Structure I
Amino acid sequence: MAKPAALSPAALSRAALNFNEATDLLISRIKTDATATIALRDWLTWLQHERRAADHTVDAYLRDVATFLDFISDHQGQEVSLDVLTRLKPFDFRAWLARRKNEGLGNASLGRAMSSVKSLYRFLERTRDSFHNPAINAVRTPKRAPPVPKPLSVSEAQWTIDMAGALQDEPWIAARDVALLTLLYGCGLRISEALGLNVEDAPKQDHMVITGKGNKQRMVPVLEIVRTAIADYSGMCPYPRDDDSPLFVGARGKRLHPSVVQKQVKLLRAALGLPETATPHALRHSFATHLLSAGGDLRTIQELLGHASLSTTQRYTDVDAEHLLNVYDKAHPRAKN
């Protein structure tokens, strides 16, 4: 693909002019008095020239602040002045957030909107001697909901593992990739946990001890297919296999780096037509989700994953519920009525 041509200085000037014109138009529509309008322009200038924020960032900040100022104007029944902004109470900020939430904004957008307003307030406190309002610090930014894990389907996980070695010319490296991905999916390990293993840690029985975050240890069961894959790779690896040597090594015999694994899975993703969410960590998500779908209880899955909090593990119930709803929509005779 050809690289797009760089904009000429004249084109850049036109783009900046168009952006500034759009900004001026938006500011002219905000219900503020002359002093507050000047302060607002000073804030935008600071964002552009001191913070060097991109135009789309400045635009997003301004639109958030504009909705806030117009809400306060309607709420107070007057143009917004700096004095009005200093007298607002926590309730005023919360009322605005509630309005925005009712308009359909999610927590992430609400958090960004509140950050925009806080940015303006911080700027005014630095540049206007009499401006101060601690009420804004009493308003908590809405928590962003943690993303729902994106597991692979059972067949996608199997394809990924089966094809893991197909893109490698060196047989022992192909065996290594198969063993590593089999371990990630079969035991639900983090990539850092798997690559941190030494030869002495390789599973020889039906369980193994894993040291996870915070040096906390947990015992995980190991399927025979996992033990066999690791044994096959170990038998083919051309480098010394002392007990304290890395279990998974790169082409030069050093401990395998996560980026190498991520690059290989990216190639697999393209070859198999898998989504962008198909990453090494997705195999850990798949391990948990497939166990839950098969009837595993959350407490057990929490122990297997090494989660400190059950709330972290509970994210997988959202995935399972989503799957059940999809099946229902496709299969139930009345779902399409």
Structure II
Amino acid sequence: MKIIVKCSLVFLLVLFVSIALVTAENIYADGDFWTDETFSLVVLGSRGGPRIDDVSGFMIWPVEKPEEAIVFDPGVLTVGIRKADEKNNLWDFRVPEDSNLTREGWILQNIKAYLVSHAHLDHIAAMVINSPEDSAKDIIATDTTLTHLQDNIFNWEIWPNFGDAGPEPHLGQYSYVSLNHMEEMSINNTSMNVQAFELMHDPPTKSTAFLIEHDENYMLLFGDTGPDEIQETDHLNNIWHEIAPLIREDKLKGILLEVAYTSDRPDGLLFGHFTPKWMMEELNNLAEIVDPDNPEEALEGLSLLVTHIKPKFVHEPTPRQVIEKELNELNNLGINFIIPYQGHRYNF
């Protein structure tokens, strides 16, 4: 009996020591967690339509500064916030004890700004639907996108005018902030800056890429677009030349770029979107610009989060599975492709 008790005590002691060591290791890991990372990103929504609960929506903030969170393309907001919170991926958002808001509502109202690439419904739907419970904040977009929002959405016909311009009366909850292509500006109430670049979606629809900066580190966020060759533009080529120095200096932490369809999709039916084949064509163009002498190593390790995969109501293999497989097979540049899921969190 004494032997059993002693063995049990030894077992418990070993167990407690092990737990203490693991805990100490985790504390150390947490303390070292942010060493090489600048941005946190939570996927509120990752896909293109027709799944209305999981379209575009990406919440981004400087690490350790969740109070500065912004959302890129708010097609999904509260649904994605709730799903991310259920996965404990919004652990650093702390609701004040005296707040009467749910966590979902508090996080929504404390988002500082929306970056809107274009006014298609799958990129703005939640901003519109959630607006009655939202707080005052900026909508940052090009004049073209802001005009669409004023004339076609917040116009008292489709939805009450929560903006500060357009059909009267103006409720003034959202401030329209115009950002011209190639222009850079600070994002109010944050320590981040943003620069806009012109994209072509499905002609004549224009779109936007946003380059956000914090502490001289960058994230590049693409709205819907297709390859230059199909779009008959040089928009992507211009962006590649702009970001090439950032890649050489290891200042570009990540890219969000869309792939809507699998590579067997005919070019005439892309409607201003990418396939894995066309994405790799463009990324190889970028690699040649970054390092003409060693393009195969120019983008090695660069993180690229693949957005806007359009689901189909079919059994496996799903478009997501096929696109992931195709990208891995075509990846001759050592790029770190990330296939995101709603509610997941990534650090860059």
Structure responsible for 24.8, with Kirkwood radius over Cα pairs in Å calculated and labels I, II on offer: I
At a computed 0.00 (FRET efficiency 1/(1 + (r/R0)^6) of positions 55 and 223 (r between Cβ atoms, R0 = 25 Å, to 0.05)), which of I, II: I
Source structure (of I, II) for helix-only ellipticity at 222 nm (-39500 (n - 2.57) for each DSSP H run of 4 or more, over all residues; to 500), computed value -18500: I
Mean count of other Cβ atoms within 10 Å over residues 183-190 - structure with the largest value, from I, II: I
Given 3.1 for distance in nm of label points 7 Å out along Cα→Cβ at positions 151 and 175, calculated: source structure among I, II: I
Label whose coordinates, when FRET efficiency 1/(1 + (r/R0)^6) of positions 87 and 303 (r between Cβ atoms, R0 = 41 Å, to 0.05) is calculated, return 0.15 (choices I, II): I
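Where a number appears in this text, it was derived from the coordinates with a stated rule and is not lab data. All values reported here derive from a predicted model rather than from experimental measurement. Cβ atoms are built from the backbone, for glycine too; each structure is taken alone.
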